[in-house]
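Dropping the structures in below, format is structure tokens.
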Structure P
């Protein structure tokens, strides 16, 4: 299979279903930013694996759930992106279905992780361990994706679960960044007035 097709040389790209849109179209920006978010989460996973390999501790079991959850979210983001890459996702049976159970799982994990962390008394600056800093970066990319998707939804129908999922995912990434600092025993940088 060739990697390049030359069909996008005119500044357009194809959606699922064959429609072609300008690469600057809000739909393309939306799923492209979801792809960017997925890549940043992949970077966080690589950094998590590296910190585990460099750790003097025996295999840290606390990293396993984080790794599994981040990997699951990568798969979910691929499903979100594929739904955004079609103007009519319900028409294509092969596209993954999105439902509120994805949001409920994020909320459950947020609540569970938050209980294990010290209460927030100050604002946290993005940073700490490399993994946590990368998860904070993922959170900001997630918020940008959310803004783009909300803009898209103002002019075109999209599955409302996508907006809810991406909104909740940003909160989830914030908690996971805090958890990464806790797991890697790195103090969270606090904002000082």
Structure Q
């Protein structure tokens, strides 16, 4: 019922879903950007209801400890992380991908709703280690669309591969455009 309500709100607000994870892909990393608002989470969740693979995503562990909301978030694919503990998240997330037959693991590569000076690289190394493709998903407030677009298999040449990513997101309009940057990597 709640799924139906959230999808209905998505539609009433004039948003649309474009694309899906290609049928030849059973496991992947999905990068979701721009990420400048809490609304991004809502639109991302609705989009996850509409794709053919089960989507899992990381969220602060504290959110999952709240009884009602925590249960709801878990049912929607949330995986709790404790930021204070120094664990190798790349290995853990790669193992999660490898151990599941069908799964999409979603990451907001900016890692924050604030302006990111540089995107986090974990999503890339998770996909590389698990040997799965990276699927790009755009939350475009200008078009009111969640678009699942191109995908690629990481080669190990981060800067070269990220040129594909920059091209895909270059025209995306964030809810707060001044908080979105395509500073995917620092220049060397």
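Key figures for this structure:
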| read-out | value |
| --- | --- |
| Which of P, Q yields 12, 31, 31, 17, 8, 0 [P(r) over Cα pairs in 10 Å bins from 0, in percent, for residues 11-122 alone, calculated] | P |
| Ranking P, Q by FRET efficiency 1/(1 + (r/R0)^6) of positions 99 and 179 (r between Cβ atoms, R0 = 30 Å, to 0.05), the structure that comes out highest | P |
| Among P, Q, which structure scores highest (criterion: distance in nm of label points 7 Å out along Cα→Cβ at positions 115 and 147) | P |
| Comparison of P, Q - label where FRET efficiency 1/(1 + (r/R0)^6) of positions 131 and 163 (r between Cβ atoms, R0 = 30 Å, to 0.05) is highest | Q |
| Parent structure of the calculated result -21000, given that helix-only ellipticity at 222 nm (-39500 (n - 2.57) for each DSSP H run of 4 or more, over all residues; to 500) is the read-out and P, Q the choices | P |
| Structure from which 2.1 was derived, distance in nm of label points 7 Å out along Cα→Cβ at positions 139 and 171, options P, Q | Q |
| If P(r) over Cα pairs in 5 Å bins from 0, in percent is computed and equals 1, 8, 16, 21, 22, 18, 10, 3, 1, 0, 0, the structure in P, Q | Q |
| Distance in nm of label points 7 Å out along Cα→Cβ at positions 107 and 155 - highest-scoring structure of P, Q | P |
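Only the coordinates and a few stated rules stand behind these numbers; no lab work does. Treat the numbers as computed from the prediction; the structure is a model and nothing was measured. Cβ atoms are built from the backbone, for glycine too; each structure is taken alone.
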